[in-house]
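Pasting the structures here.
We did not get these values from a lab; they are worked out from the coordinates using the rules stated. Since this is a predicted model, take the numbers as computed values, not measurements. Cβ atoms are built from the backbone, for glycine too; each structure is taken alone.
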Structure P
Amino acid sequence: MSEDLANNLASAFRRRFGDAVQIADLKSLSGGASAETWKFDVITSESRLPLILQRMAGAQQFEASLDRVLQSRVQSAAFEGGVPVAQVQFAFDDVDNLGNGFVMRRVEGETLGPRILKLDEFAAARAGMTRQCAEILVRIHALDTKSLPVLPVRGARDSLDSLSGIYRRFGEELPVFELALQWLEDHVPAQGGTTLVHGDFRLGNFIVGAEGIRAVLDWEMAHIGDPAEDFGWICVPSWRFGQLEHEVGGFGKLRDLISCYETAGGRAVDAQRVRFWTVLGCLKWGLICLFFAFQYLNGDVPAIERAVIGRRTSETELDLLKLMRGA
């Protein structure tokens, strides 16, 4: 498979850039539910360029997300708008025989949350990441929607209805999830202004170096919606990787994130809206865990990793009880 992939990649580069190229060090990095990722270098007579290929894996997904070509267009718009992202080289077409995907520049750094939160080499990065996250979110939320492709529009009401429908289709009756759905129903915020929302802005989707965040990854959940959603998602307890006292990704405080965001030019942030989105995000992650559990139990994805993540459903139940109580 890797030999065919390398040959097709070389042909795709020759078609676009006209140079004789060699594909070197092609290596699979992951095989997730919705995408596969490869690292490789393109060697020409004048240079060696480190790159990443990402394409759809074709497996069933938890909810609808952008295809990789559309994702590449959003990522390109973000790059042009000054957001730290990997620069897209090109998206594939049918002639490439490479599937639904794209190639982007490779940004070196660490992505694993526990390592970023614990290793001494990232101490300086951690100290500045709250401010960095705020400044990055300001840039994301300020992007002119006219520069973007047509994206889904999804607000609080839409998101809650979608999660409720997903939960009911499981045919399970989990008391804490039932309570969370009712809590969310009672706290749906009024419709406010909308912006581009990253949709998966959290530790684990950042490439981090000693100086801080170098790039934001995984734009497939991008949509038009409530900017407070990005604040709520990064505060979901599971993305704190055990550092629960720091509600922002295990490294920062929400009050500081909001203050830095507003100081950097972002619109005023309502902490209660953020709380709604944090509870909804926690429930969403709990349902994803349940989804993975059923994938394993039904034999759809017989990988032990799915069973392990499925067991974390109970962890999200405890988190939901604390969040709804305001702990």
Structure Q
Amino acid sequence: MSAIVPEAHKKAGVSYAFTDEGIELPVIDVTHPAFAIAPTDAELTALTDAYLGMVTRMRDMSSEAEKAAGRKMMESSVIGRGLLAASGTFLTGLVTYVGKLGPDNLGAYAAPLDRQIARALPLVALRMRLQDVARLQAEALMPALAQAAGRPLRFINIAGGPAIDSMNTLILLRRDHPDLLERRSIAIHVFDQDAAGPSFGRRALEALLAPGAKLHGLDVTFTTVSYDWRNADRLAEALATLGLDAAAWAAASEGGLFEYGDDEAIVSNLQVLRAAGSGGSVTGSVTRDEGPAALSRDANGVATIPRSLPAFSALAERAGWSVDEVTTGPLSFNLRLV
């Protein structure tokens, strides 16, 4: 680790974990008031209008001096630097994670601009997306776990970074149906090219398993597989060792495969998951192809691939899946496949 930067203002009931760089971050728990988010329609409209106004102002920056000043301002913040680095590619798992913390949960490492960005529509949408994906996954697992007493529970998290959606699924299940998780082996398997996000995720899970924390007493492990989703054969090889036919399982890719992957990558990964074991579900998010989502992509340069819901549904059907439930977020369709 680099120099340790502990969180000086810890909140009651919140767990904390360190990144590889030594920054202590809160572990997101969507059931805790510090992280739960439920904006009204009026609030979302106001956020959308403010965001569209900001995008328009950015587009009006015509001179090189204005653009350089804008880049310098972004470089002054943690999230801003992450957005600049993601131009033409994808946000890293840790930058995305910090973006989900919300302005009131950012620590001393954050600049005033970080809190300003955290209040804006795109990061509010990230927080809503996490809540949706965790809920959709928990709802799918409830009947599967009830019918598979004593069987292992396996989470397959593609491009999962810290896999905080998997952990929040467990938090929801522990809150609402604690009996379903007792005396059961649970494993979170993260398939990701990045190492820093899963490294933090492992420490976040350890914090949640500590005495007094939300997952204390459960038998949960965290493993990471270096994975490029363009090589779905690698996923098939790894899943073949997990015995999914004898387990309850759920796959997810929140802000990952379905937002950044091309059509063939999505289909090939879903085909592998379809063949890996019966009774599973897949949950994730798809960048919307209209409204502020399209403008967000143009404004920040992140290389998401917007799709309509019918277009994504057709890809899923090619791989043997169908859309079971959809929540339409400000920037994404958050959905579950069966």
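For structures P, Q, calculate distance in nm of label points 7 Å out along Cα→Cβ at positions 131 and 147 and state which one comes out highest.
Comparing P, Q, the top value of distance in nm of label points 7 Å out along Cα→Cβ at positions 131 and 147 belongs to Q.
Work out the source of 12.3 here, i.e. which of P, Q gives that when Kirkwood radius over Cα pairs in Å, for residues 227-290 alone is computed. If you can, show how the numbers build up before the last one.
Working: P: 11.9; Q: 12.3.
Structure Q accounts for this read-out.
Given that relative contact order in percent (Cα under 8 Å, 6 or more apart), derived from a single structure, equals 18, which label among P, Q identifies that structure? Show your work: numbers first, answer last.
Details: P: 15; Q: 18.
Checking each candidate, the match is Q.
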